[in-house]
Structure formats: structure tokens, C-alpha cells
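The next part holds the structures, each set out as C-alpha cells.
The numbers here are math on the coordinates, done by the rules we state, and not lab data. Remember, it's a predicted structure, so these values are computed and weren't measured experimentally. Cβ atoms are built from the backbone, for glycine too; each structure is taken alone.
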Structure P
Amino acid sequence: MKTRTIFTFILVLLVGCSSTSNDQEPARQVLVDFFNQLNSAQYGQAATLFNGAYEVLRDYNPEVDPADHAQLWQNGCQINGLQCLHVRTAEFKEQNGDILVFTVEFSNPDGSLFVRGPCCGADETEQPPQSQFEFRVQKSGSDFLVLDLPVYVP
């Protein structure tokens, strides 16, 4: 009887935590879809999955209408150095309130693992190569929206 009570208690705890695990897959899928749309030059559709800050893209592209998110994404991916690559892996890391954090790896166009090397005169001891990047996805009602810009390579 005691074992059954413990089992029931554990089951209740797991069910109570299930909303977090239920959010992981739809949030991950939105993250993957966002990058697939950027990679496929579907910038308007990608913009509908983004709820992060546009200031950097606006600063890079002062000649573009700040409200033209599709053009900002196009310039970001084609001119400004954002790496709009396919997601290779996206592993759930943690959830903080309505924000889910994923550790993401990307594939280069040839299928190899994307690795960002040292930047701006630094060497590998000062700035080691990086192949895993964190991205946040926010739950807003029943929707999920990406909060972070793609990886930047100058």
C-alpha cells in the first residue's frame, strides 16, 4: 500500500510538470521552422515567428523602412553576416517562466557542422571555436516565437 501511495504521489508530480514538457516540442519546431524559412528566403514568413529586437538589423540597414521586417531579414541573411542556416540539432536546455532555452547546432550548406571561429583578431585560445549556440523561444498564449537573431559572423 505504501509503495502505491508513493507511486501516486510521483505520478501527480509528473503530471503537474507536464505542461513544461508539452511545450518543448512545439517550441523546438517553431525554432526549426524559423531557421528553415530564413534559409529558404521566406523572410516574411520567418518574421511572423520572431518576437525579438530588430534594433541591430535596423542599425545595419538604415536605408530600409524599419517596419519592413522581411527586407531587414533578407539583408541580415544575405548582406549583414547573419548565418541563416538549417538547424542540425536543437536540444531543450531549460525553461524560465514562459521562455524555453535550446542549445542549437547548425549545418553548413554542404551538410558539415557549422563552427564559428575566433573573431576580430582573436586567436583560438582567446576565443575558442563555437558550434553550439543558445536560442530562446517565448510562449505567448498558444503560440511560440523566437527571441534571438541568428549567429553573426563578421
Structure Q
Amino acid sequence: MITALIVRLRARGLRVSTIKHTHHDVDLDKPGKDSWLHREAGAHEVVLAGDLRWALLHERRDPQPLDLGLLLARLEPVDLVLVEGFARYPCPRLEVQRAAISGLAGRRPLWPDDAAIEAVATDRSLPQCDRVQLPLEEAQTICDWIATRFGLYDHPA
């Protein structure tokens, strides 16, 4: 869904960034390369830079819970940042509920206990839900809701 939203928000002329939380180790580097050797030697941060993109690798030698605010502060200014994960961070959120996944492992919806969830994008009816319900398969409708909610107006291309 996020990729579909990015495409539609960009079509409005908006600048969009994303932050994706993962529970897996992240390594964009290759063992044996100079940048990898810099990190192995103890560098706190290493920038991989090329003509088309660059990446900042920040070593967390003493792992602790991630601070979304710190990550947001490192981004360049944009119109909107879409964040996947960080469910406990206090910010307006949209929950995704898929019928095929909801019943797995007793996964309960988050919205009943989380006031920060303002809308639920779902592929089924949730009659007990008191939040805005958006059709999961209609990315344009979700995009329009986000743009309205955050006062994002189309920018000229």
C-alpha cells in the first residue's frame, strides 16, 4: 500500500519520504569493501556516496529502542513522511487490517486501544470500528484522505 500511496502523492507534486522499521539486521554494505572495513574498525557513521544516491550507515553498538523522532530529524524537509512500524510512537496513524491476516496467531486490531489510530484501511466490514474506514484496495481514496487530513495541497509539477 505504501508504494501505491507514494506514487499518488508524488503525482500531486508532493515530496514524500519513508521510514520503515524492521526487526531484522540491516546491512547495505558488502563485507571486504572499504566502507565495510571502516565500520568494522569502529567508525560511528559511514556515508556511501555515488552520483545517483547516498546512504548513511549509523552503527548502534549499544542497541536500544529506536527513536522515531531522531530518525525524522535526520531527514530533509518534505511534505509528508510515511512511517511503517513504530506502532507505539505517539503520532496520527492509519491501521491496515486484512481479513486474511487478522485471524492469524490471534492478531487483534490495534485501533480499539489506541487513540492515535485515526483511520483503518481494510478489505472487510468493521461494524464495531468507530474510526474512519477506508477501502484497502482503493489507494486513491486513502491518498485523498491523507491529503485532506494533513492539509496537503497539490503542487504544480
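If FRET efficiency 1/(1 + (r/R0)^6) of positions 107 and 123 (r between Cβ atoms, R0 = 30 Å, to 0.05) is computed to be 1.00, which of P, Q is the source?
Going label by label, the one that fits is Q.
Of the structures labelled P, Q, one was used to calculate FRET efficiency 1/(1 + (r/R0)^6) of positions 43 and 91 (r between Cβ atoms, R0 = 25 Å, to 0.05), giving 0.20. Name it. Write out the running numbers ahead of the final one.
Details: P: 0.40; Q: 0.20.
Of the structures listed, the value fits Q.
When FRET efficiency 1/(1 + (r/R0)^6) of positions 51 and 67 (r between Cβ atoms, R0 = 35 Å, to 0.05) is computed for each of P, Q, which one produces 0.65? Display every interim value, and only then the final one.
Working: P: 1.00; Q: 0.65.
Working through the options, I get structure Q.
If log10 I(q)/I(0) by the Debye sum over Cα atoms at q = 0.10, 0.15, 0.20, 0.21 Å⁻¹ comes out at -0.50, -0.98, -1.34, -1.41 when worked out from the coordinates, which of P, Q was used?
For log10 I(q)/I(0) by the Debye sum over Cα atoms at q = 0.10, 0.15, 0.20, 0.21 Å⁻¹, the value -0.50, -0.98, -1.34, -1.41 is produced by structure Q.
A value of -11500 was computed for helix-only ellipticity at 222 nm (-39500 (n - 2.57) for each DSSP H run of 4 or more, over all residues; to 500); which of P, Q is the source structure?
P
For which of P, Q does distance in nm of label points 7 Å out along Cα→Cβ at positions 59 and 139, calculated from the coordinates, equal 3.3?
P
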